[in-house]
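> Alright, structures below, take your time with them.
Every number here is computed from the coordinates shown, using simple stated rules; none is lab data. Keep in mind the model is a prediction, meaning the values are calculated, not measured. Cβ atoms are built from the backbone, for glycine too; each structure is taken alone.
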Structure P
């Protein structure tokens, strides 16, 4: 995870990497990895996400495991 301040200190960027393994009860699998690129904004309630983008780096297996479609 990398966090970097922007401007006057009430905005920041955030980058993190994710690897996910989804396995259905019938044994079907879907694996993937990616990177989240976020913008954060400080509010009266603390830091909140103001924008999020997921960039897929790779995936393999049966996509219906996560989409719910066969």
Structure Q
């Protein structure tokens, strides 16, 4: 998936990461800033960004899939 993302120039923006952090914080009933700080402190933000990149790449593939 990473090679496809690179070839298709699929990227994850800081804004997309922030929106995902906000969504996760809201879903778990936590303050967004505190939740983001915990993710940053634990080193989980790069993993979250990677998850978003995989999701965007799969979405791209599904949108461009050819049915036979």
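> Check the numbers for volume of the Cα convex hull per residue in Å³ across P, Q and tell me which is largest.
Ranking P, Q on volume of the Cα convex hull per residue in Å³, first place is P.
> Related question: Relative contact order in percent (Cα under 8 Å, 6 or more apart) computed as 28: which structure among P, Q?
The read-out was computed on structure P.
> If helix-only ellipticity at 222 nm (-39500 (n - 2.57) for each DSSP H run of 4 or more, over all residues; to 500) is calculated from each of P, Q, which structure is the one that comes out at -23000?
Working through the options, I get structure Q.
> If you work out distance in nm of label points 7 Å out along Cα→Cβ at positions 8 and 40 for P, Q, which one comes out largest?
Looking at the calculated values, the largest one is Q.
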